[in-house]
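Please treat every number below as a calculation from the coordinates, not as lab data. Remember, predicted model here, so these are calculated numbers, not experimental data. Cβ atoms are built from the backbone, for glycine too; each structure is taken alone.
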Structure P
Amino acid sequence: MASTAIRRLTQLLHSFSAPPAPPAYVQPPASNEKLEYADLAILDLSKARTPGGRKALAAKLVNAMSTHGFFYVTNHGYTEEQTQRVFSIANLTFDGVDAQEKKMYIGESDAVYEGYKPRQTWKIEDGVKDQIEHYNINRHVRKRQHPEVLRPFLQEIEAFAHHNHFNVLYPILRLLALGLELPEETLVDQHKFEADGETSIRFMKYFPRSMEEEQRTKQVWLKGHTDIGSVTILWSQPIGGLQILSRDGTWQWVRHMDNALVINAGDVLTFLCGGFYPATRHRVIQPPADQVGLPRLGVFYFSMANDDVKLIPHEESPVLQRFGVNRLCSDQDAPTMEEWRKNRTIAYGTSQLVPSLEEKGVEEEIISGVVVKHYN
């Protein structure tokens, strides 16, 4: 009896003990190079707590989407210490798991981003493949098993998924709906946390490449593209490389902002919002000169609509009725979220692209009857 009581007490005390600390990831300094930075809007998400604040933020968001398609979010609810810990867990995913164990957690399907994506999976240019490794975790974190080193942190990763979805994604979706003069929950209802789908956390690490590979690809690490899903939440980090294709056709750098989020629209918003929020064209290139040779660690939350959502525009929007609807395909031929994400995932980095007949430096492929463009 005494031993049983002691064991139960030990278990109870263990349940209240603080989780272990992951090996600290030390962020390198931001670049001091003089670069052509995009002048992105900054949205203070704490102001979204009141109807008046949301109205003002929605107007600011609409302007940001019509200019750069990217914007920063501050006051998102995580402290710098919490954010730093997330990056330490992310880095552990790559540095704390050996190659043999990683093989056990490679995604089982080419149609779903899950588990590890090894380096040299995607074609970049001229026979060169990527040097990007990532680990995808479905927002339902315990949907599948994870490497042993991550298991002590699963509760924190679950909390991180909830925070991104409820405290960042939902407020942004409400602002997007307000920008279309729709009820605030219109897009939220199409992005339910509990629904079937592949909204996920992604830890991503870009590794340096050889001089020869940089020359053959003109320093491009990830070709210009648009994201598959709805809203991409990037937790800002100091290693440069992310660039936006501006409306005048020039590439502009995205500046790092401490403990801020970088937000952009993906294809699904273009579908659902009738082109009013176009998917943002962006790429990743070699870091600036004072950061060359440093690995680039990324933390993302990629949101997608519920799998059963048919990707057709909200024609009931008074804004779309005034300005018109720009469809990617007919409503009859529109894919569901599940069809779109699977077909784009299978094709990404592996399909044969063809030069555009209309736009210089653009390659194309057809996915679900929709022309998908890649920008060089």
Structure Q
Amino acid sequence: MTATTRRPSRSGIRGGEALSGYLFTAPMLLLLGLFLVVPVLMALWVSFSDWSGRGSPLSGDVHFVGLNNYSALLTGGGLAEQDFGTALKNNAWYVVLVVPLQTALSLFLAVLVNRQILKGRGFFRTAFYFPSVTSSVAITVLWLFLFNSTGAVNKLLSFIGVKGPNWFNDPDGIIHNFFGLFGVKTGPAVLTGNTALGVSWWDWLGGPSVAMTAFVLLAVFTTSGTFMLLFIAGLQSLGGDVTEAAMMDGANGWQRFWKVTLPQLRPTLFTVLTLGLIGCWQVFDQIYTGTKGGPGKTTLTPAFLSYQSAFNNQQWGQGAAIAFILFMIIVFFTLVQRWVLAERKVSKRRMRGYEIPPSGTPVAAPTQPGRDKEGQR
């Protein structure tokens, strides 16, 4: 009998290698823990406390108040709930308009500058990307001049016979203004009499204000160049064999883009939509520089409201609570996007139509209409 030899089981990473890895990553883990994890945990504690902003939030004078800060924003029925509802409404319309527009525009620009026949592609890429590297404060100030009541935008509109609005001083919703053209000034009682977070449903459905619409155009103008580069990288990583096969099958340009190119850009599209969603829900510097929530709180956003509650009103608990509610909103919509853009498995019933029969299996010839089996040759 031959003795069976046992080979010692070897793990993927030896003990010494794991220790070396931890030693190399320890400085970065320490920095992340010190400047990211600890502040987040302290802010979470502040959202459940009555900290006034003086002294340490971990001192004995700070008390745990439970969900009082959250309930004041969501079910309090006072000014805090109304302001939070107004900020959510404004930001929701901002997201609904900015994310699709900037995604579509950036994809269009990427396809345009990625074409081989386009001359001066480097110049156009730089020109389209230039607004993205400009200071947001500087470009917001420029936007205030352009969209002034006597600014360049209204001057251009006057050339075609359109009287431009007083952009950053008009609190009316664009959908309300559209209904006003037909004489509709107030909504039905079912919309004006019922509220959500202190805001009537008629105001929720009124669309963004004219002032917020100017910020929507600003966001699309400044962010499309960045996402254009992501789409260009995605387009240049695609192979041409599938597109050539679609051309051999007779697919036109639109069919090749919609059925071949766009499905292959699914990871890039998810990245662009996720980054756009996060950036839109966190909009702050344009509001702070431009209108500070006015006119009539129609450009108020949760990020600016969090700053205003904490630093201006000294309600640090409510400010931290707004920040964490905003965090949960972003996580929720990111998971929804991940589910919508996830690849679906092909069902077994549909897979049968693509299965190749084994060799030697007779394949029934297609019958021609108007002939029976005896009339076939």
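I have 3.1 for distance in nm of label points 7 Å out along Cα→Cβ at positions 291 and 331, calculated from one of the structures P, Q. Which structure is it?
Details: P: 4.5; Q: 3.1.
Computed on structure Q.
Which structure, out of P, Q, was helix-only ellipticity at 222 nm (-39500 (n - 2.57) for each DSSP H run of 4 or more, over all residues; to 500) calculated from, if the result is -17500? Numbers along the way, then the final one.
Values: P: -8000; Q: -17500.
Going label by label, the one that fits is Q.
With Kirkwood radius over Cα pairs in Å as the yardstick, tell me which of P, Q scores highest.
Values: P: 21.7; Q: 26.1.
Greatest value across P, Q: structure Q.
Ranked on relative contact order in percent (Cα under 8 Å, 6 or more apart), which label among P, Q comes first with the largest value? Spell out each step's value before the answer.
Working: P: 20; Q: 24.
For this comparison of relative contact order in percent (Cα under 8 Å, 6 or more apart), the top structure is Q.
Taking 21.4 as the value of mean count of other Cβ atoms within 10 Å over residues 203-210 derived from one of the structures shown (P, Q), identify that structure.
Q
Out of P, Q, which one gives 11.1 for mean count of other Cβ atoms within 10 Å over residues 59-66 as computed from the coordinates?
Numbers: P: 17.5; Q: 11.1.
Structure of origin is Q.
A value of 2.3 was computed for distance in nm of label points 7 Å out along Cα→Cβ at positions 139 and 339; which of P, Q is the source structure?
Details: P: 2.3; Q: 3.4.
Only structure P yields this read-out.
Ranked by FRET efficiency 1/(1 + (r/R0)^6) of positions 107 and 195 (r between Cβ atoms, R0 = 35 Å, to 0.05), which of P, Q sits at the highest value? Provide the component values of the computation, followed by the final result.
Values: P: 0.95; Q: 0.35.
Top value of FRET efficiency 1/(1 + (r/R0)^6) of positions 107 and 195 (r between Cβ atoms, R0 = 35 Å, to 0.05) goes to structure P.
For mean count of other Cβ atoms within 10 Å over residues 171-178, find whichever of P, Q sits highest and give me its label.
Numbers: P: 23.0; Q: 16.5.
If we compare mean count of other Cβ atoms within 10 Å over residues 171-178 over P, Q, the biggest value is for P.
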